[in-house]
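These notes open a run of structures that come right after.
Where a number appears in this text, it was derived from the coordinates with a stated rule and is not lab data. Here the structure is a predicted model, which is why all the values come from computation and not from measurement.
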Structure P
Amino acid sequence: MSVSILTVDDEADVAELFRQHFRRELRQGLYVLHFAGSAEEALDKLNGGIQPPLIVILSDINMPGMDGLALLREVKRRQPELPVIMVTAYGDDERRQRASEYGAADFITKPVDFDFLKAQLRRLQASSVRDGARASGEP
């Protein structure tokens, strides 16, 4: 079963980087990648509904306009159960603390360790499957 990942970053090359690192998983149909170049675009995509089901948002913190921390707060207001992993080139304690206070599921620094990220995604996907089974009354 495929699940969706929404990556939000104002840097145009991020989409290609993610496609390269997830090439095998994309071919296997494990993930469908969606990209937004701004927080506003990400919110529009959420409003329109993302299929297959979205299991996580990966958001840069530093973006023009609405930044990633503001996006995190808005996502948590709208869909509190949706995990958001913050991704940034700056690993300072203040940003990490604010992201945690706002409900971030995790905080990853650039350059992204894709092996670590994939392990996090497998964990989220397993949790999502378990939660779905519980909601449908399965053991």
Structure Q
Amino acid sequence: MQLNSIKSKSKRIRARRVGRGGKRGKTSGHGGKGQTARAGHKIRPEMRDLIKKLPKRRGHGKNRARTVRVKEAFAPVNLTALSAAFASGDTVTRATLADKGITRGKGIRVKVLGTGDIDKALKLSGITVSAAAKAAILKAGGSVL
């Protein structure tokens, strides 16, 4: 037996050579020089440059004129839901719709849509009604206030 005829049972794991044009890229794990390597100097945040470029508006608060108000959406209610939940001659308001479980809350804006049929005379007050729904309610003998 000689040394050149001996074979190891495990593979040899070689240390990875970096910085010689392989797959590591750019600094190849050797860090950066220049601005990032200098003490006492920090890179200016990108967000600050964007804020400086924005036009400054009059008024109180931070750029008050550019604030966006979110509109509250209407909760749709169909005529079939009204005819199923209410009896003839009942008054339909936002509060009564919430009590019957048709809408989620008493302060939610409601719009009655003309989908379905209605055969009961209902009085609607404080509710937005579409043109088709208003025609159907008036035809059934109800009223829209």
Structure R
Amino acid sequence: MSAKNVLRGIHYQITHPQGKLVRVTRGAVLDIAVDLRRSSPHFGEHVAVELRGETGEMLWIPPGFGHAFLALSDQVGFAYKVTDYYSPDGERTVLWNDPQIAIAWPVNVDDVIVSDKDRAGASLQNADLFD
């Protein structure tokens, strides 16, 4: 569960990379997938999709991609199906506001609620990424 303006991400696992099928069960989010594979012609690019609980739409985030979302409604419920187990030692975070990724978040950055972990994420340039 998340509240309005909570921003989570950009998260991924460098060991035990996970594919994620995500959907919103309640409310709405702006969901982001970022290509973190250095060998990809789309490295550093992202897609942004609004997911709403009432539509049932889902987003597939392949292994090698980072994931982030911004809660757009007062309450958000989120459901994940993942291809591998959670590996805390392999968890990494890229800064949600990295200028190289340039995500156009639809909210004033002063209103965003970001955890200390997400605030301390690495820049894309300095992050531990996929080949």
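For which of P, Q, R does relative contact order in percent (Cα under 8 Å, 6 or more apart), calculated from the coordinates, equal 16?
Of the options listed, only Q reproduces it.
Given that mean projected area of the Cα convex hull in nm², derived from a single structure, equals 25.7, which label among P, Q, R identifies that structure?
The correct label is Q.
Right, next: Work out which structure the value -14500 belongs to, where helix-only ellipticity at 222 nm (-39500 (n - 2.57) for each DSSP H run of 4 or more, over all residues; to 500) was derived from one of P, Q, R.
P
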